[in-house]
Structure formats: structure tokens, C-alpha cells
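K.L.:
Pasting the structures in now, so scroll down.
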Structure I
Amino acid sequence: MAGLPAVFLDRDGVINRAVVRDGKPYPPARLEDVEILPGAISSIQQLAEHGYVLISITNQPDVARGTQSREVVESINALIQSRLPLRDIFVCYHDNMDNCDCRKPKPGLILWAAEKYRLDLSQSWLVGDRWKDVAAGRTAGLKTIFVDYHYAETYEGAPADFTVEDTAFIADIILQSTA
């Protein structure tokens with residue numbers, strides 16, 4: 001039996017607005033600060049209507065750093081899932097020095113989700129706003145979309161298959177590419 005196609009979405013910057021300080025993106029610090037991006041809402045709803053399994057994958061190193069609680073991260077995830085047709089949200093709570101398999105740019109979160117939900121990675125996509133997202137997607141064999149907010153960071157690795165500046169274009173790219 002063939003697996004299901006999926007779209008893996010980074011959380012902060014793709015689903016909800018990232019907080020940008022000094023050109024770098026950060027997650028919202030409190031539940032009250034969460035703003036789901038209008039373009040993400042429309043794209044995610046369209047993709048769900050076309051049968052894609054929608055999964056968020058997110059690095060949340062502030063938990064390991066002690067500047068955020070796991071409870072706040074989980075409450076933000078619950079809020080997002082209550083408003084959008086996401087099947088699941090997979091989270092890496094580690095920091096870079098932990099050298100885990102789940103922290104992007106490694107593909108661990110994608111591979112775990114693919115196993116849990118029997119996903120066909122060859123028919124799946126990743127959407128992210130940082131090079132680590134794209135690298136994880138490419139390593140897992142996904143087609144990739146980079147949402148370019150022109151952060152003050154160097155893009156490392158191979159380029160994404162597509163680049164956009166608004167999450168509103170995500171569904172159009174995916175649906176037109178698989179038509």
C-alpha cells in the first residue's frame with residue numbers, strides 16, 4: 001500500500017508570525033503573542049481539502065536553554081491545532097550542542113512523522129523559513145519551499161525547489177506541481 005502525501009510545515013515563520021529581533025526570527029514568548037499568518041490559513045485549508053497530511057515540525061531550543069517552558073510551547077501548539085487542520089506537531093526541544101537526530105537540519109522529525117502516519121516522502125513537501133528547514137526536507141527526499149523573509153542569516157546548503165515571500169502561495173505551488 002502506498003503512503004500518503006504530506007506537507008511538513010515549520011511552525012514559527014510559516015504557520016504563525018515569528019518575532020524578529022535584530023534580523024533573527026524567534027518564537028512567540030506567550031500564548032497571547034501567537035498570530036497565525038493569513039496566508040498560512042488559506043494554504044493549509046486548501047492542502048487539507050486536497051488530501052495532504054499536514055504536519056508541523058519545529059525546533060524549540062529555548063526550552064533546553066531555559067528561556068521558555070515546555071508547557072508554553074505545548075499550549076501554542078494546541079492553539080494552532082485548534083485553528084488549523086494539522087494532523088500533528090513534532091517538536092525538538094534540544095539545543096545545537098545536544099547533537100540529537102530530531103533537530104533540524106537533521107531529518108529526524110520528518111522521518112518519525114513519516115513512520116507514524118505511513119507517509120510517502122517522495123510525494124511530500126517541506127515549507128520553511130530558514131535554511132535548516134530546507135536542509136532537513138532535502139535530506140528526507142522532499143520537495144521544498146523556502147519562505148524568504150530576508151532574515152539576517154546566511155543561507156547554507158542547496159537552494160529550495162521554490163522560494164516565496166508569502167505563505168499564501170504555498171498551496172498554489174504544491175497543487176500546480178502535482179497536477
Structure II
Amino acid sequence: MTLDEMKALPKEEQEKIAKKVGALRKIYKAANYACVYGAGGATVARSAGISEREGVKLVEAYWKRNWSVEAIANSQTVKQCRRQKWLYNPVSKLWYSLRAEKDRFSTLNQGTGVWCFDTWVKYQRKRNIPIIGQFHDETINLVKEKNKDKAAEVLRWAIEETNKELNLNRELDIDVQFGVNYSQIH
């Protein structure tokens with residue numbers, strides 16, 4: 001079902017589907033995070049709130065589908081300096097402390113995500129968009145009602161500049177939302 005098809009359904013049907021998807025998403029999100037950090041079936045089961053047997057199956061399915069996580073992790077440059085391992089991030093061009101071998105992918109992934117986000121924030125600040133909060137992968141910007149269109153234009157310009165600077169193999173994109181409280185914009 002497409003998003004447009006779902007939106008065409010009665011509100012009660014949309015809510016039923018959203019509830020089912022939300023419950024599954026919670027399980028699979030927990031499994032995804034746990035597996036990336038090297039967890040086994042028992043840990044996945046506890047974090048996802050499922051049986052250990054289901055946890056083991058999820059771990060097996062995860063690694064069958066996501067074999068590239070390990071391949072990417074193993075292809076990274078790591079050096080040892082004074083009894084400490086360091087992982088080189090080719091996007092940020094920084095060396096990150098590598099506390100455990102199992103953290104190669106997450107160190108690369110998180111470091112890259114932060115670098116991309118901070119680059120986007122840098123471009124927002126160049127155009128003097130007032131940032132009053134930021135969380136993980138979003139900013140909260142103080143914008144007068146009359147300036148909404150201009151603010152959205154600046155935020156989109158900032159992500160375009162981020163894409164130009166970083167030249168990743170996939171373009172980054174954003175969603176712009178307006179509201180008077182956090183629940184309206186998240």
C-alpha cells in the first residue's frame with residue numbers, strides 16, 4: 001500500500017495500520033540497534049520484548065540481510081597508537097577512538113551522521129537562521145509566521161550546500177515542519 005492509498009482510508013483504518021506498524025517497528029528497531037552492536041539472540045529478545053527463540057531468528061535474519069554491515073566494518077582503516085585503536089572516517093577525515101572491534105561499523109556510522117548534521121547546521125548558521133534547539137538529526141529554529149517560506153528556503157539551501165561539500169554517494173534531504181510546540185514539529 002502506498003502512502004496516498006493509506007491516506008485515502010478512513011481515519012480508524014489508518015490508526016489500526018499505524019498501530020500494527022508501530023508495534024513491529026519497535027521490535028525491529030530494537031533488533032537493528034542490538035545487532036549492529038554485536039548482540040546475540042537473548043539480548044535482542046530482551047530489548048525487543050520477544051521470546052529468546054524469536055530473538056535468535058531475528059539475529060540470523062538480520063545478518064543474512066545486512067551482511068554488508070560487517071563487510072563495511074572490516075574494510076575500514078584502523079591504526080594502533082599507544083595501546084589504543086583508532087578508526088579513520090573517510091567523510092570527516094578524523095580518527096575516532098575504537099574501544100572494541102565490534103564497534104567498527106557503529107563508530108563509522110555515528111561519526112559520519114554527526115559530521116553530516118554538523119555541516120548542515122554550519123550552513124544554517126551562515127544564513128543566520130536562529131537555532132534554539134537541536135536533537136540527534138533535527139534543529140528547532142525560531143521563525144516568525146511571516147518568514148516561514150524564507151526559513152524553509154534557507155534550510156533547503158543549507159542541505160544543498162551540505163551535499164555539495166560532502167559529495168556523498170547519496171544525497172541528504174530534509175523535511176521542514178512548522179508549529180508552536182515540539183509535538184507539532186516532530
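Each reported figure results from applying straightforward, stated rules to the coordinates on display, with no laboratory input. As the structure is a prediction and not an experimental result, all values here were calculated from the model. Cβ atoms are built from the backbone, for glycine too; each structure is taken alone.
K.L.:
A value of -9000 was computed for helix-only ellipticity at 222 nm (-39500 (n - 2.57) for each DSSP H run of 4 or more, over all residues; to 500); which of I, II is the source structure?
P.N.:
Working: I: -9000; II: -18500.
Only structure I yields this read-out.
K.L.:
Something else about it: Can you rank I, II by distance in nm of label points 7 Å out along Cα→Cβ at positions 10 and 26 and just name the one with the largest value?
P.N.:
On the way: I: 1.7; II: 2.6.
Looking at the calculated values, the largest one is II.
K.L.:
Can you rank I, II by relative contact order in percent (Cα under 8 Å, 6 or more apart) and just name the one with the largest value?
P.N.:
Values: I: 26; II: 10.
By relative contact order in percent (Cα under 8 Å, 6 or more apart), the leading structure of I, II is I.
K.L.:
Next question. Given a value of 1.24 for Cα Rg over 2.2 N^0.38 Å, for residues 34-97 alone, point me to the structure among I, II it was derived from.
P.N.:
Numbers: I: 1.24; II: 1.45.
Matching structure: I.
K.L.:
Could you figure out which one of I, II the value 23, 18, 17 for semi-axes √(5λ) of the Cα gyration tensor in Å was computed from? All intermediate terms of the calculation are to be shown ahead of the outcome.
P.N.:
On the way: I: 23, 18, 17; II: 33, 29, 14.
Attributed to the structure labelled I.
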